[in-house]
Structure formats: structure tokens, C-alpha cells
Structure 1
Amino acid sequence: MTPFLNCKKAEILDINGSDPVQATVTTGSSSGLLVIVPREIKCPLRTPLDIRFYDPVQGIVRCRCRLTHPAISGNMCAYRCKVLEQVFQLQRREDIKVAQALRVDVDYEGVLFPSTILNLSAGGVYLVSGLTAAIGDRLTFSFPKTDPPILLHAEVLRAELHVSKERNAYGYGCRFVDLGVGQENQLRRYVFQEERKLYLPDG
């Protein structure tokens, strides 16, 4: 049984010293875990190699794997993938936070307040703002880093005084609510792309 039932993307590392190869991941009841790459990429068969899986539940998981039974379909080639061992796991994707320092206008009770996103995860955000909100209140803002920008609704889970050199304000730890499927996918994709920038240089 594969541990990557929700995984859609991966990178195959160090094939003949090349850059990581982007791959699509899928699972089937009979074939198990499949890793799909462009057919011109020649992956070594039955030789252990490292694959970095980007899983929406488990986070970034680097595994030693063996590829077998290549099956060509059009311009792509699907390999059966057997996970031999887990080498490294960053953390669960829901917990990954990326620093932002991004200015946004937050709508609170119909009034816009200039605010700053200090960090963002797939499940929530930490905002610093001059507005005064209470736990359970809803904050709304447009997130400009996705294409197109998405409107996010956040529920305040904690509130605290935030002191900086510029001014005193409040920090709000929030969770996202009422996310549509498309919006959630955009947000998760953005968070994961930002997180990858920090960890890809390690090879």
C-alpha cells in the first residue's frame, strides 16, 4: 500500500547528474504508485534512486525508490514505483508556514485597514494590523500573489499586542474559512512553491 494516495507531483533527483526531473504521480488499484515523466527522460530501472514527493498531507517526503515496468503513452512514460525507504520528511503541508511581509487591505466590518501578512500557510495566516478584532471575528482580504488574486476569509483564533519600531498594532493568528476548492488549490500551490524555494537548493 502506497503512503502517497493524495500525491500528484514529485521530482526525480540526480538522474545522470541532471537537474531534478518534474514528474506526475498517480495511483491505481492494480498498478500501485505510478511516476510519469516525459518519454525522452530515461529513468534507470531497478536501480535505487531518490524521489522527492510533494504530498498535500505529508508535506515534502524524500524517498529511496525503485522504478520498473515503463509504459509509454503518447509523449509520456509511466513507471511503477516501489518506495524502498523514507530518507527525509520536511513536515506536514498543513503546518508549513512561509514568511511574507506582504501588505494587504483587510476588510473588517466594512472598513478597510492596511495590514501586513507576516506568515502564511495552507490553513491560515498571521496578520499585523491597527484594527481591533476579537477571537471569532472574520477578516477578509484579497491575496494578490495568486493568479488571479483570491479573496480569503479568515477567522481570528488568537489576538496579541504586536510591538515594532514603526508602531504598536495587533497580531492576529487566523484560520481560513469558506474556501472554495479552486481557491484552496491556488493557495496551496502558492504556499508550496514558496516553500520549495527554500529547500530545493539542498539537492
Structure 2
Amino acid sequence: MEGVIKVLIVDDHKLISEAWVSLLKDAPNISVVGTADNVDEAYDKAMIYKPEIVLMDINLGAGSGFDATERINNSLPKTRVIGLSLHDDITYVKKFLSIGAKGYLTKNTSKSELVDAIHTVHRGEVFIASDIKDRYFTSLLNVDSSESKKELTMKEIEIVKLIAGGMSSKEIADKLFISHRTVETHRHNILKKLEMSNAAQLSSWAKDKGYV
């Protein structure tokens, strides 16, 4: 195994995990050493296999890819994590990199980009998916673009998901242990940022973004 990059894949959907394994099966100098579908299993297998790279789904059914990444980084500083997500929102990218991840790919990525990302991150560099790279670096430069104005906070994204799921402001307030007025304020700010006028438009946008 010397010279071969050991990769652990973490995703709570078996078909997706199998797809990543299949994509990497014949990739040069890369070996998938295992898969996991939740935070605890990801951590346990990382400790067993000591992979150079972990491909980490952001949204795990039980827990979060953010939690798993922080646990792995704290125990295995030489292991580098690349996020995999349906979300192309720059807020997610910044949040994930801020906790120690070294790369971010959307699930629209190609095999060649996936392999390139693994080798790039293994060399100690950061890799951002080509379809979001320009927006990411624009946000770092604080360029006043229409896209940067539309960035939602993590809390706003959480509320968008619940709205798109059909929950009322009262139900959201109860679920998140915040006031009804706070939810309404978030709802107003979200619609203003996205230049939308109602929840139906917001729900459609959320589905397009892969939030629901």
C-alpha cells in the first residue's frame, strides 16, 4: 500500500457510497479502504484505517458531516477531509473549510475532478469544485456581486429547509426553540435576500438547490 492514497468514504446513502467506490476503483494510486454512514462509524473507521483522505457527506442521517470532520481532525491531524454535498451554497463551503476540511465538491462532480481533488488535497493544497470556485473566491474578496448578496447564513438555510418541508412559522419556532417573531424575521430576511415574495417561490428554490 506504500504510495497509495487510502480513502474513506462517508455517506448515509448506500447507493451513493457504492457509486463513489465504483468511480475510484481503477483510479491510479488510490484505494478505498472503507465506507461509513454515520458520525460514530466514520470516526471509528478513520481511527482503524488512518486514511489520508476522507470523502465526507455534509448531511448524514444521524448527525452531521461537520461533527464527524471535527472529531476526525482532532484525532488524526494528518488525515485530510473533502466535503461532498448537493449544496452549492457558499455558506456551506466556508463553514466546512473553517472547521479544517481541505476541499469541497458538489455531487455534480466528474470522476476526473474527484480524482484530481484527492491528489490535490493529498499534496497539501485546497480544492474547490469548479462549478462553485469562482463564487467562493469572489466571496473571499468581498466583491459586491448579486450572488454574494444572496448568501444565506446557516440558521437561514435551516429555516429554509423547514419552510420548504411545509412547516408553519409556529411549528418552526417550536422545533428550533425560538420565538414566532424570530422565525418571521428570518423569513422576511430570507425572502428579501433572495428577492422572492412568498414561500412557494422559496420552496421551489430550495428544491433546486437540493436542500429538500
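Side notes on the structure shown:
- Identity of the structure behind 0.25 (criterion: FRET efficiency 1/(1 + (r/R0)^6) of positions 18 and 138 (r between Cβ atoms, R0 = 30 Å, to 0.05), calculated), options 1, 2: 2
- Entry that produces -3000 once helix-only ellipticity at 222 nm (-39500 (n - 2.57) for each DSSP H run of 4 or more, over all residues; to 500) is calculated, selected from 1, 2: 1
- Parent structure of the calculated result 41, 16, 14, given that semi-axes √(5λ) of the Cα gyration tensor in Å is the read-out and 1, 2 the choices: 1
Where a number appears in this text, it was derived from the coordinates with a stated rule and is not lab data. Please read all numbers here as calculations on a predicted model, not as lab measurements. Cβ atoms are built from the backbone, for glycine too; each structure is taken alone.
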